Structure P
Amino acid sequence: MKIAVGLSGGIDSTVTLLRLKEEGHHVTAVFLNMLPEGEYQEKTCCSVDSRLLAKRVASNLGVPFEVWDLTQTFQSNVINIFKAMIKKGLTPNPCVFCNRSVKIGAFVEIAMHQGFDAIATGHYARQKKGDLYKALDAWKDQSYMLALVQKQVLAKVLFPLGELTHEDVIDYAHSHGIEHVPRSSQDICFMPRGGMEQFIKQNLSQSARPGPLVFQGNIVGQHKGYPYYTVGQRRGLGVSHGEPLYVKEVDPTTNTIYVGTSAEIFSESMTVILMNQFYPLTDQAEIKIRYRSPSVPAYVKQINGPILHVRFSQPVRAITPGQIAVAYDGDKVLWAGIILNTQTSDNYNKKVGGTETHHVI
């Protein structure tokens, strides 16, 4: 097969490239350039250093190396969506949208146009005929992060690491003389120096106006602007109480932050807008509401077009509007969508804008 392999220079993508080459495939290493020049470029995944490292890895392995420019696609489908969702009082997961539209979506589209048979990445996941499954390594599994990628696109993607543990990957690298240099964790790749606070100042300053902090119907303080807050947040509230308080709801319409005790941020139900579907809906599933959270058994009911009502078998902490809900049946991904709220669909149009979400995402 003629395969375009996404190469960042890290151990996972390097082993992916090497395994496919040793299997006899015609491989081309591709570095995806997604961020504009400037301070963003110091970030690990898209930095100039990463590009040079990827080029060196490809050269050492005797593999052709190309840089594909996806900066405009990334701006439109990740950064702009992120800003729009924050403005609506949501807490988006930009990496999921990046996989959907850029790292997998646009990568596949360009590769097919250039005559490749498939692409490959170093993600830990498995796919069979476009259906998505968890990786063998439960801790490294990235099926949650890939769950918004459409089935017909996933069918063109190879995940050579899906059947391996991370220890297997390290051992394979060492056996081939490849040094494993662990990379440090990083925040969202397009955050400027100064992080989220600086990003809001640069992009959402008009929405970041002070407003009331409300606890059990009473104003107990003032927040600095709703874009700075997310459900479950404890730090930075600036209010004292007999027990810790957490953000319970962000209301951009009234510029109000509602806070509550730890017990008050648990919910038994939520509404979700269905964004991707691998199998027909069933009335029961195991659902994850964030990457590192365990899945929880739940009952699912379709209530209005793509709007689903999900009732968990037990209360779940800090269900966060804007995050991704992914439904599983064992290792199999059933569907994925965006969490709207933790009660009913009444706030659907107010928070997400009806079908506008599909245009934005």
Structure Q
Amino acid sequence: MSRIGRRQLLHGTLATAVLGAARPAPAQVGDADRAAMARVASAFLAALDSAQRRAAMFPFAQDERMNWHYVPRSRSGVAFKEMSAAGRAAAHELIKVSLSDVGYAKAVNVMKLEETLRQLETFGGLLRDPEKYYVSIFGSPDAAAPWGWRLEGHHLSLNFTLAPGRAVSVTPVFFGANPAEVPSGPQRGRRTLPDEQDLAFALARGVDPGLRGRFVIAAESPGDIVSGPGRVDSLKTPAGIGLGELGAEQRTLALRLIEVYARNMRADIADEELRRMREAGAENVRVAWAGAIDPRQPHYYRLHGPTLLIEYDNSQNRANHIHSVWHDPRNDFGVDLLRAHYEGRRHPHA
């Protein structure tokens, strides 16, 4: 979606829920949903040969589970290019069962952009490979113990942690797009992350002038996301203005923007994440901007609250190269849900 109409901006499902008088009943990610992901993950492992299976599997407690990044580099796991046709098909089924249709399309398009970069880059293009994306499984995909899985490569890092009886943890989530808008060739004009940009500019342009001094936290963008691998604690204190300070239209836009990130996930996971944000108080989320309020110039924004930290930067390649990340400050890699899981096992009658 390259252009967003007023009706779409003002009628997102999250905005309706938050701005309405009543809160919905708590949603839960059920055992059947976790079992579906486990079943498809097991089918993926079964589609690999023995050497690939060894490469794909790691102990759940191994530090590799938290070894995420979004740059081109060597990675653990098994790459798509090493899989048989059956293995690739099974890997795609695992992505599909974990993401929404929209999220799956974004993930596939991020991978396809490697082919675009191969065609556009004079130097380094041969290093681009749309099949150099790796799947890793941590622990055993079943309902008896915590386990997780990861899809990762250039500009894509999806990290899932599952524990019996607990909501699924999905952060950190990284989606990038280079080019953000394909400038030439057969895919000219294609945008992989349009909503993440268009909604943000609609929000920024409408912020009340009296709030703009606190909304814009820096005249220039930082040049990349701040909370990259190993740096999530670098943004402990939210900056900018609270959503409760915004006018109704801009507040609705901010909530729609948050929903864009959450709705990359399958519906039950997204509903649970958005419920947690509402219960913590949507008014406690702060929004901040850095750089120009001009899509042709480097720009950056942040949404930061008790249950989420979203960063978006479009600075490189003349503001045609997006990095975006979604964290749960307290629950990246399922840290919080695992604590609850293990404490529940120690105190079953508490």
Comparison of P, Q - label where distance in nm of label points 7 Å out along Cα→Cβ at positions 76 and 212 is highest:
Q
Identity of the structure behind -11000 (criterion: helix-only ellipticity at 222 nm (-39500 (n - 2.57) for each DSSP H run of 4 or more, over all residues; to 500), calculated), options P, Q
Q
So mean count of other Cβ atoms within 10 Å over residues 84-91, computed for just one structure, reads 21.6; which one of P, Q is that?
P
Matching task: 20 is the computed value of relative contact order in percent (Cα under 8 Å, 6 or more apart). Pick the structure from P, Q.
Q
One of P, Q was used to calculate FRET efficiency 1/(1 + (r/R0)^6) of positions 92 and 244 (r between Cβ atoms, R0 = 30 Å, to 0.05), yielding 0.15; that structure is Q
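Bear in mind that the values in this text are calculations on the coordinates, not laboratory data. Note that this is a predicted model, so its numbers are computed, not measured. Cβ atoms are built from the backbone, for glycine too; each structure is taken alone.
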